[in-house]
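Take a look at these structures.
No lab work stands behind these numbers, since they all come straight from the coordinates. Not measured: the values here are computed from a predicted model. Cβ atoms are built from the backbone, for glycine too; each structure is taken alone.
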Structure 1
Amino acid sequence: MLFRRALGIVLVGFFLGSPGYLVYGQSVVPSEGFHADALLSFPAGGLPGGLCHSPGGHPITYETESGEIQLHTGGASAVLAQFTPSVFGSFLVLHPDSETVIFAESSESNVYSMPLTGGGAVLIDNISFAYDLVFDSDGNGLVSSLGLDSGSRIVLLDSDPTAANQEVVTGIPGFSGPLTLDAAGNLYYVTADLANPGMQSLRRIPAAVIQGAIAGAPVDFGTVSETLLDELGGAFALRWLGGKLLFTDLGFASGTPALFLVDPDANFALSTVATFDFSPSYMAVWPGTVNLDPGAGPGGGSLMVVFSDGTSVSRVAEIYAETWFVRGELNGDGVVDISDAITLLSRLFIDPKTPITFIAADINHDDGVDISDANYLLDYLFRGGPSISAPFPVRGPES
C-alpha cells in the first residue's frame, strides 16, 4: 500500500543515507558466486514506482517524478504511458499475454493496462491500496491489498473498476505485503507490520487451497497458511526464480539492506545474494534453466533490483550468478583426464554439436579454443607439462 511503500523507502534513506555516504556508496556488493551490473540510473528525486521485464528481457519502469512508464531497450527509452499529475506506483507486472503490462497506483487505487506497442493506459480495475500482483497458470491475477474493514487480503484482478473484487484470502494481519507463486501454484506471502518490522513471517498456502478459493469462497489466512520463516525484517518484494525464493530486505531489522535467497530444498535456509548501500525495493526476475545457485552461470537466470535512498539516488542493478567451472573439465564427469581431451577434439573435428563449456575448454588460457588446448591438456596429463590455470582443480570463477 502507499503508506508501507513510501515509509519503507524514506525510513531506510533516513537511517542509511547521508552526504558522506553518498560519496562513498551508491553500490551493490554481490556475495561470492554472484555478479552485479549497473543497468539504469534515475535523476535525483526520480523515485521508481514499479519494475518488470518486457518479453524480450528489457526493463520497464515507472518513475514517480515524471509520471512515465518507460520501456528501456539498449540506449533508448519509449514512453508507454504518462500520468499527469504523477501518481505513486504500487506495482508493474507483465501480463501473461506478453502484450501488455499491468500498473497499479496507490494515489487513487486504480489499476491500468497498457500495450507494449504504446497507446497509453486503460483503466481496468480499482483496488484499495493494492500492493503486489502475481498471475497463476490459468491467467488469474492475485492482488494483495489492504482491506477497508479489517486486515489485509488477496483478491482477484478483474476488468470492472466499479465492481467489488472477489476475495480469495482474508484476515491477513498487518499491512498488505508481497506475494509470489512457485511452479506448482503454491502461494507465498510475507506479512507486514511496520510497528514491529523485525517480526514479519514468510507463509505458504497450498495451490489446491488457492484454486478452491478462486472457484468458491474465500479462505482465512491464519487457518490455511503455514509459517516457513519467522523474524524477517522489512521484506519489500518477493519472487520465485530457479527453484528458490528471493526477497528484497529494506534493512529495518539488520541495518543492512540486502537481497536474500531462500532455499526450499534446504529447510528454507536463508543466504545473502547481495547487500546494498541503500534500500532495495522492486524486483523483477528473468527465468533460467537451472537453479539460481552461486556459480550457476547464465542458466540460473537473472534479476533486476531497484535500490534507492528515497531522495537523490535511485538505480536499477542486474544481478546474476557467475559462471564457475573447472578448467579442462568438459564432459561433466567431474574429473579432468584424457576423456576431456577426446571430448574437445570431437567438438573441433568430428561433431560440432558436442556440448562443452567454452570457458572451461580454454585450457591454455589464451582466450581461444582450438587444438592447442587439447595438446596442452595432454601435455599436462602425460608429459609433465605446465600446470593448468585456475580455476583448477577446484571449481571457481575465471581468474
Structure 2
Amino acid sequence: MKNVQRVKPPSLRALGIDAVNAKDEAISDSGLLPRPVGPPRNDERKFMFEVQVRDSETEARTGITRTGHGIFHTPAFMPVGTQGSVKGLTPRSLEELGSEIILSNAYHLSVRPGIEIIREAGGLHKFMGWKGPILTDSGGYQVFSLSRLRKVTDEGVNFQSHFDGSDIFLSPERVIEIQEALGSDIAMVLDECPPYTQDKKRIQESLALTAQWAKRSKACRRREDQALFGIIQGGIFEELREESLERTVEIDFEGYALGGIFVGEPKEETFKILGRLVPRMPADRPRYLMGAGTPLELLECVAKGLDLFDCVNPTRYGRNGSAFTSKGLVVVRNGKYNRDFKPIDEACRCYTCRNFSRSYLRHLFNCEEMLGPQLVSSHNIYFFLELMKRIRKEIEAGTFSRFKKEFEKQFDPNHR
C-alpha cells in the first residue's frame, strides 16, 4: 500500500453521533422566524469537520463532518432537492441508496410553500421527512439564472417571482433569516453569480458585492447550531479568485464554497483555476464546489482537494432516460435497447439494475409511465453515491491516482 497521510480520527462521541435533534427555538424579534434559545447542550450541535486521510500523490483527502442531524463523510455528493424533494425519490429511498446529506434551495422554498408554513411544521427536516443533514443554497444562483427578472443593488436583489410574478426582495440578512427558519445544518451566504465573461471589470464588481454581502451575512447570523459557508467568486481571473479567497477567509466561515464554476467557461480554464486556488483554501475547513455534475468532473475536483459537491444531473438525466455507468451514459430510450435484456450496468448492485432490463425501462419511457424516470433516477443517485464511496476507499488505501486513471480510461463521455 502506498503511503498516505493519516490524521487521527475523532471519537464517535466527539463527533456527536448520539446528538439529539435541535428543537430549542423561540420567536424572533419580528415575531415570524425561529431562533435558538441559549447554547447547544454540551456543545452537541456544534458543526465540526475533521480531515482523516490525505492522498500522497494528489490533493485528495477524506474527512468526516458532524452536524446537529448526524454525520457525513467526504468527499461527498449531495442529491439536490431544490423544493424540499429530490425528484422522484422518497427520503427513505435516499437513505437506502446511501445518501448522508442533501441540498435544498432557500429561495425556492421561500416562494413555495413559504417560510411560515415550514416554520409551523417544525423546520425543513420535519416538513420533508428527512432526518439527515441538509445544506441550503441561498438563492445566489437564481440571481444568475433568473437574470431577466432581477435588479441587483448593494442592498440586495429585487426579483420578479418566476412562479407568480410577484415582487421579491432578497438581502443578505433576509437570506440568513430564511435559512435559520428552515433549520438547515449548513447555510450559504447570498452571492452574485455572474455568467461566464472575460469582462474583468464586471467580475471585479461582482466579487466586491459578494464580499460585502458575506460580511453582512456573518454579522446577522444568530443560530449557533447552523454552519455558515462563504462563497468565493472571481470568474476565470486567478488574481480575482485569490482576492476573493483572501477577503472571504478574513471573515472566518465554517466552510468555503467556490461559486461561478461550470457556468460556461472552458474546462481547461476551470481546472487551471482550481489547481492554483484550492490548495490555498483553509485546510481545516470543508471545501465545497457548487455545480460539478459529471463523474469525470468529480474525480478531477476531488484530486484538486475539494470535499463537497452537488448537481441536478443524476435526476435530470434520469427523468430523460439517461443512465450513468462506469463506461459512459446509457440512454434507454434509444431503439438499440428494444430487445436488450441486460441491466443498465451489469456491475451495479442498485435496485434498478438487480431487477429490470434496459428493454423494460425503454418500454416504461415509451409509455410515459412514471416508474421509468423513478428507476433511472434512483440508479443515477446510487451510481454517484457509490462513486464517492469508492473514491474515499481508494484515498484511504493510497490508490486513488491509479483508480482515477483507470476510471477515466474506460469512461466514454460520448457513449450512448
Structure 3
Amino acid sequence: MITFDIKKTTPELLLQAINHISKNQKCWIVGGFLRDIYWGRNVKDVDLVLEKNVLQIAESLKKEIFENDCSFEYFENFRTARLARGDFSIGLSTTRREKYIKEGQLPSCEFDSVSIYDDLERRDFTINAIATSIASCEGGIFSTLEDMPESYLKDLEDKNWKVFHNNSFIEDPTRLIRLYRYRFLNGGDLDKITLEALKRRKVKDVAKLVAPERWRNEILKLVEEGISFLDPSFEEAVLLQDIFQGKWTKGFGFKSILSFYSSCRGPDAPFAWARLGARKNEIKAIMPIISPSFPEFDQNWDLSKMDNLIDSWSDFLIDLVMNESTKATTAKLKEYLDLRKEIELPSGNEMKLIGIKGRRIGHCLSKVRKAIFKGLCDPDKNSILNWMEENA
C-alpha cells in the first residue's frame, strides 16, 4: 500500500470537487495525478472515475464548483467529461472495459458490471493504473486500493514502464508517444514485456492506420511540455522515427507544434507531417526545410534575391533559419530583416496624389521594394514616393 498527501500540492478547486462528488456516489482518483504526486511533480490535472452519471456530475461541478467559469466537454461514446480553467483540469469517467475491434481505431466500450479493477486493466501502463478511493481519505491522506496488485506499486516506485500485454501498441499505437513523453519527463526503464511489445512487426503497419488528428493531439501534449523532437536515445522514439520516416533532427525548442514538425526533414518530410496531423498552412509554412541545402540562399545573393525567397516565409521559419545557420548566413539574414523593418510604404491615397492609381499601385510597390533591397532607394516614405515619381 502507498499513501498520498494531496493537501500540499492539490489546487483548492479539486478538493472542493472531490468533496462535492463524494456526497453523491463512490469515486476514485486514478493514474497520472497520483503518479505525479508520488514523484514530486507539479499537478495540472486529475482523472476521477465514478460509478455512474458522469454527465450529471460534470454539469453539477460546472455550476456549483466552477460557477460556470470553465471550459466543458462531454464525449458520449466513452462517457467522459472534462472541465478546465486555466492550466488546471478535471477529467471524469465511469468504469468501463474497452475492446479494440478495428486496428488503429478507437475502441468500443462496455459499461455494465465493470469494477474499478476492470477499469484499471484497460489503461496504457501499470504505473498509470494506480488508484485510490475517495472514501480512504483521512486528513488529506489517501491510500491505494487494498486489492491493488503489488506489482503495480513496485513499478511506480521503480519507474518501470510496463504495458499490460505485448499487443498494447498494436491496440493503440499513440501509446508510443505517450510513453516517450512520460519517460522524457520522468525517466525510468522499459519493462521486458514493453520491449517485446515495441518489437512487434505489426505495430508499424497499424500505426499508419491511426487518424492524423489523434497523433496531433499527442504531439500537442509533447510541445506543451517543451519537447520538440524525438530523442533517439529512447527506444520508442526510434520506432516512431522509423514509422514516419524522414530525417529527424534535434528540433528547435519552441513550444509550438511547428517545432516538432520541423524536426523531421528531407524529401519525405511533408508526408510525415501530414500523417502526424499537420494542417495545410503549417506544411506550407515549413516546406522550405525539405531542401538538402537549407537554408536555400548562399552568401553571393544580394538582398533583393533574398527578399524574393524569404518574403513568403513564416516568422517561425525565419527564426528556425536564424537558429540553425552559420554566423555568416545569420548576419546576412539579419541585414535583410533589419532593412525590411525600416520600410515605410505609402498608402494608396498618398500614391494617388502623385498620379499612381488602380492596378499601377501594386506594380509600383513591387518595383520600389526591389529598388530598396538593391540599394537604389531609401526605405523611408518620402524617399519611396520620390523614387516612384521618377521611376514609375
Taking mean count of other Cβ atoms within 10 Å over residues 224-231 for each of 1, 2, 3, the highest value is that of structure 2
Given a computed value of -0.33, -0.43, -0.55 for log10 I(q)/I(0) by the Debye sum over Cα atoms at q = 0.07, 0.08, 0.09 Å⁻¹, which structure among 1, 2, 3 does it belong to? 2
For helix-only ellipticity at 222 nm (-39500 (n - 2.57) for each DSSP H run of 4 or more, over all residues; to 500) computed as -11000, the structure of 1, 2, 3 it came from: 2
